[in-house]
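Please treat every number below as a calculation from the coordinates, not as lab data. Because the structure is a prediction, the values reported are computed rather than measured. Cβ atoms are built from the backbone, for glycine too; each structure is taken alone.
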Structure P
Amino acid sequence: MDLSIIIVNYKTFEITKNAIDSVLKSRTNYNYDIYLVDNASNDGSFEKLKSYYSNENKINFILSDINGGFAYANNLALNKSSSDYVLLLNSDTLVKEDTLQLSMDYIKSHSDVGALGVKVLLSDNSLDKACRRSFPNPTNSFFRLFHIPVKNDDLNNYNLDNLDDNGIYEIDCLTGAFMLINFKDLDKIAYLDEDFFMYGEDIDLCYRIKEAGYKIIYYGKTSITHFKGSSSKKQKSKLVYEFYRAMYIFYHKHYTKKYNPLLNFIIYIGIAILCLVKLIINVFKHD
């Protein structure tokens with residue numbers, strides 16, 4: 001098998017079905033299969049998906065007994081895949097007919113590429129800036145979190161706004177909504193860190209891939225649509241907490257030894273304060 005596509009479902013029958021259908025409509029000469037992992041939805045959505053695709057031999061179904069998070073669910077499928085390449089694909093996405101073909105053509109012809117992402121468009125056709133990023137660090141995170149405008153790209157370079165949306169170039173970090181991984185060369189690295197529940201695992205994986213000497217490529221010649229977020233302005237408190245917990249885990253894992261203890265202390269306190277403020281603000285938001 002050339003490619004395994006991993007999609008995680010959690011209580012989203014219609015959205016997940018749309019994502020799978022878009023994959024099945026792909027025009028590609030690569031052999032692929034789909035691993036549909038259910039993260040203990042317990043709402044009947046997995047059973048409905050299994051019934052709906054009962055005659056589709058490309059799909060492998062995995063039911064998790066627990067909701068261990070996004071990284072945990074993807075790892076269940078990675079443990080079963082024997083494909084040369086693996087695509088992590090969010091359930092709330094739609095791929096274009098040429099996406100698999102073009103992205104696979106590129107990564108197969110560049111052995112130094114560890115992971116590749118395509119242009120990710122939101123429902124309003126604007127760019128999802130998470131699809132091409134620099135690694136977060138104390139400087140660019142400060143400007144981003146406090147929304148401080150800075151024209152110096154060396155300081156405020158997290159979202160790489162100065163780069164061509166339609167170009168092809170090396171970056172630091174992709175989004176886990178679409179991450180094509182050179183699994184045959186990175187099988188020991190490609191597993192996601194399960195300490196992350198649903199944020200940060202994509203940044204951590206890209207960091208480890210680059211540490212191993214491989215490139216992360218933004219490929220803007222094709223795109224997917226990502227139906228990110230929802231109509232509600234209010235987030236579940238658990239999601240807010242997990243966002244800032246992921247920030248702490250990533251910093252502690254990769255940066256603690258690179259900076260002095262005083263800065264580390266300030267960073268940890270800052271993350272805690274931002275999390276608390278966000279949780280308080282979230283309480284007073286209306287759906």
Structure Q
Amino acid sequence: MVPMRLRQFELRDAIASGGMGTVFRAFDLTLEREVAVKLMKEELLNDTKALESFAREARAAAALNHTNIIHIYTFEEHEHQRFLVMELADRGSLDDRIERDGRLPELQILDIGIKVASALDTALKHGLLHRDIKPGNILFNAEGEPKLVDFGLARSTESESDHDTAVWGTPYYIAPEKIRREKEDFLSDMYSLAGTIYHGLTGHVPFEAPTVEEVIAAHVDSPVTPPNHVVTEVSQPTSDAILIALAKDPTQRYQTYDDFIMAMTAARSQLLVNQFRGRGGGTNVLGWLRR
């Protein structure tokens with residue numbers, strides 16, 4: 001049953017559910033605004049690791065201020081229930097859109113990629129790696145803005161990876177160096193973002209195979225099919241940008257998020273120019289782009 005009230009938050013209906021808990025659309029009766037409340041599963045309340053992950057998610061996201069990172073308002077406990085109150089982004093996820101539409105328009109997926117890369121750059125400047133970039137962790141608000149969520153696996157860039165523990169991440173987007181138990185840094189997040197963009201652009205994950213083990217092996221050993229070989233309408237600059245960010249050797253990827261963002265922005269600009277010319281536009285392309 002849906003709990004009706006947690007402190008000043010009136011829970012109205014469930015909008016998402018995951019391993020850690022359920023997210024509800026709620027109303028803050030004090031500030032009179034809609035919010036999202038993530039209520040931790042009751043069976044996890046005595047699980048030390050789960051509590052640590054839940055708290056890590058709250059602290060990590062709360063430390064960041066970026067338009068495309070979900071805003072955390074408070075993290076509380078009330079009558080033995082732990083819950084996280086955050087900005088409402090209830091217009092589905094990128095994963096939902098891919099499932100519904102098959103693939104997204106190139107211009108739209110580039111916009112999403114540029115904004116999420118900028119969000120990850122802000123996290124990096126605060127010494128944080130997200131470590132679980134995937135379409136399901138990019139939500140949209142009422143204005144259509146993408147919001148990066150779920151910092152439950154986030155860790156500091158200063159902490160050392162424990163190579164004896166399990167490799168965390170979603171198999172379809174996981175970076176090869178994580179599979180090889182090598183050094184993990186922001187380039188691993190970049191790889192996962194590129195895989196996410198690839199999926200949104202083509203309707204296919206970078207590597208498809210009958211088993212998860214084969215998918216994981218492909219990230220390490222198999223060359224990725226260029227996006228414009230999967231969907232011929234994809235422009236060459238966009239395809240090239242994604243392939244560089246998906247390089248198996250981290251040193252062959254873009255070495256800063258700014259470089260990746262510049263490549264996607266250039267591809268986006270070229271796409272707009274081509275669309276303008278295709279509509280019979282004249283020579284004043286720059287004036288049109290500035291509108």
Structure R
Amino acid sequence: MRYSSVWFDSNDHYVRPGNADASGESSYHKWLPAGSLKYAVTDAWNLYASAGRGFETPTINEISYKTGDGLNLDLKPSTNTTVEVGSKTRIGNGLLTAALFQTDTDNEIVVDNSDGGRASYKNAGKTRRQGAELSLDQQFGENWRMTAAWTWLDATYRTDVCGDGSCNGNRIPGIARNMGFASLGYVPEAGWYAGADIRYMGDIMANDDNTAKAPSWTVVGLNTGYKFDLGKWKMDVFGRVDNLFDRQYVGSVIVNESNGRYYEPSPGRNFGVGLSLAYQFE
């Protein structure tokens with residue numbers, strides 16, 4: 001059981017003609033229960049179930065602006081109830097996990113409008129997120145490691161957010177329905193190492209009406225480096241290239257941007273190098 005209590009207080013010292021006093025205060029309080037159960041089917045296989053309440057208060061940025069003048073003190077905190085069931089299984093030198101989850105939220109805080117670089121926020125009523133996750137982390141051979149993960153997430157509005165009920169059932173913008181990742185690497189404790197990874201992101205809605213969306217994309221990355229074992233000193237010299245095939249894709253969206261400028265480009269092919277140094281004390 002957890003109790004959260006948050007106070008917000010703002011004192012406006014820049015009050016001039018045409019710039020009204022935006023001082024104000026607000027407070028939020030909530031009891032948050034949570035619980036879980038785990039059952040060991042075997043020494044290598046666990047099943048679990050969990051449930052709990054969550055509480056998200058508005059941030060300072062979300063309170064700072066509203067459509068019109070003054071602070072957005074009418075913005076309510078969102079509360080959610082999450083239920084999850086899953087399985088964790090050891091397979092050889094690896095771990096396979098699977099989970100099903102559902103989160104129902106009241107007073108979801110979403111973007112109301114974005115104009116000129118300033119975003120204002122509102123409460124969207126009820127929303128639901130439900131989905132599944134599957135992941136595998138497996139080591140094989142002497143120094144090879146493979147990881148893979150997939151998430152399916154259906155996030156939708158359940159009550160009015162557009163003012164007339166037309167958005168009920170629409171996808172929540174800014175959230176991909178499918179996300180995937182896989183990597184394969186040669187990772188010894190010292191010496192040369194190298195790896196490759198691939199990332200997938202499904203399409204993302206950019207507005208509440210679901211009339212604009214960023215298309216899905218897939219990118220590939222490569223990495224390599226050399227680990228020096230110098231006794232108590234450990235040094236790692238590494239390099240990486242992302243977006244190997246120089247794909248042009250939408251890296252992020254500005255939700256409900258008033259001029260329809262929803263899309264922000266991602267970098268093209270890009271490179272990075274680095275060095276890390278560590279010393280172990282006895």
Requested in this report: Work out the source of 1.7 here, i.e. which of P, Q, R gives that when distance in nm of label points 7 Å out along Cα→Cβ at positions 44 and 212 is computed.
Outcome: Q
Query raised in the report: A value of 10 was derived for relative contact order in percent (Cα under 8 Å, 6 or more apart); which structure in P, Q, R was it taken from?
Result: R
